[in-house]
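S.K.: Pasting the structures here.
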Structure 1
């Protein structure tokens, strides 16, 4: 029965139709569909399909950007429902995560999914957006007293900035204060280890498990 609501949402993400995505999410929530199900079985699956088509050359940057807008619009509707579902008294709520797509990279589809999944899990997430200077990421982590810094990059040319951020933390004597996790289509566990990060997840579900592990919740 849930597919009646989930399939149109998934298609709206594939089509890059933000209005249809918002309407679909609202209808699903009104019908009592679990927000986590909407995220995993509609939004994420739609984004994955677009990502595959982009990689195969069937879709190009305009389609990718349209999907990003649709996904962002849908998540604005979904986030309050997900936040309400998370228990404010949970240990996760005491963990603050600063997340950003690193400078020179404007891709945010994967990051936005991770943000929503971490929020749904109860974590306090500060999303700085895309193309964020390294100094701004560190400053926000200091300002908010974050526990974890999460970095995203889709472009291989942007990935070295992840290492640069870790080096910046070391230079400022701050590395021990933060767990640093990295992610993106080209990011591998080997890359994460090589740059001195504390870990990576191949998808949003893995990201939640990684954060839980790093803070000792599983």
Structure 2
């Protein structure tokens, strides 16, 4: 069993499919949309609306129309176009912050056996203490710790993103802002890596030992009679 594949069945009740509450499923899919939208805005500004190349494109097009302009004159226009997309990126960031807060609060209101902390404790106990179904318990522990690391990564993304969004109000020195931006950007690549690994794991699980795992995140893990 590949380490990245999520498991559909409960460790201690192999005949039972894991249950997912409606708030958790809602969070999962809305979070997917928000993260995807945020990454798309980064992709657009890194390619189509890249300030350097876009300034040259604007200059060429204006010159073809008969205007005499330089890169220095078109660069602010290119920057304004990029800034408009960054504004959308910031709104996605606000949504991500709200979703992360929602997820943290939800952890306190979930059924005990559905909380991430409980699942980590159960897998840890099964593997290190009871030594029951150790292969499955180890796999479950790795998967859940990976999810916990992802939540921590989202927290860093949100904190650094909000810091950048309010850097003027925080009177953030330029070197500090640059460092925060670098951390934010590095975390983005880690998020991309997690998404790739997660999708690969779900795909393998659907193809091999846990078919139906995607539909479980839609219908909550309802077993068909």
Structure 3
């Protein structure tokens, strides 16, 4: 595959970027925040983000179920359902969303409002490796700026047939917060970058280098 370089430049977090003080007593949230366009959300930085749901109306929404529909970091269909937040509190998705096309509410809480947006945890796209190569891929984080903590994850799964959701990932280089260079494991099939946290303005370049042929 040779040398590949990817810019990882996560957008500023925005806790009400999808919905700002929207009515949560209805069964469908209008996606109309600052990060939305045409009634949906598409991540401007090409990274999938975890989302945050905050009760903005001072009501316990834990009996409500929010269902978020969109796509994951590689554009595959993704849906997650989670209980709503407690009064003036927040809950976060487990999944990472590249896009969101709808947010529905089952058993909504009467007379409350809600904010929905992004937090400081992202997932890069999956970068495929030449698993047939006789040499393991080398990866590097270079040109770092700002404050961040990320994990470089690898998999040996069949990405082509199983997809991301059915593939097991392991941390190869965990909790990294500065420039680094290191190897992946021989015969790994793919690699990705997962953020544990970052501050607005943080960015770096992610390099992957591997023999083109085995």
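Bear in mind these aren't lab numbers, they're just calculated from the coordinates by the rules spelled out. These numbers were taken from a predicted model, which means no experiment stands behind them.
S.K.: For relative contact order in percent (Cα under 8 Å, 6 or more apart), the calculated result is 28, so let me know which of 1, 2, 3 that is.
M.R.: 3
S.K.: Quick check on the output: 1.00 is Cα Rg over 2.2 N^0.38 Å, derived from one of 1, 2, 3. Which one produced it?
M.R.: Details: 1: 1.00; 2: 1.31; 3: 1.11.
It must be structure 1, since only it matches.
S.K.: With helix-only ellipticity at 222 nm (-39500 (n - 2.57) for each DSSP H run of 4 or more, over all residues; to 500) coming out at -24500, pick the structure among 1, 2, 3 it was computed from.
M.R.: 2
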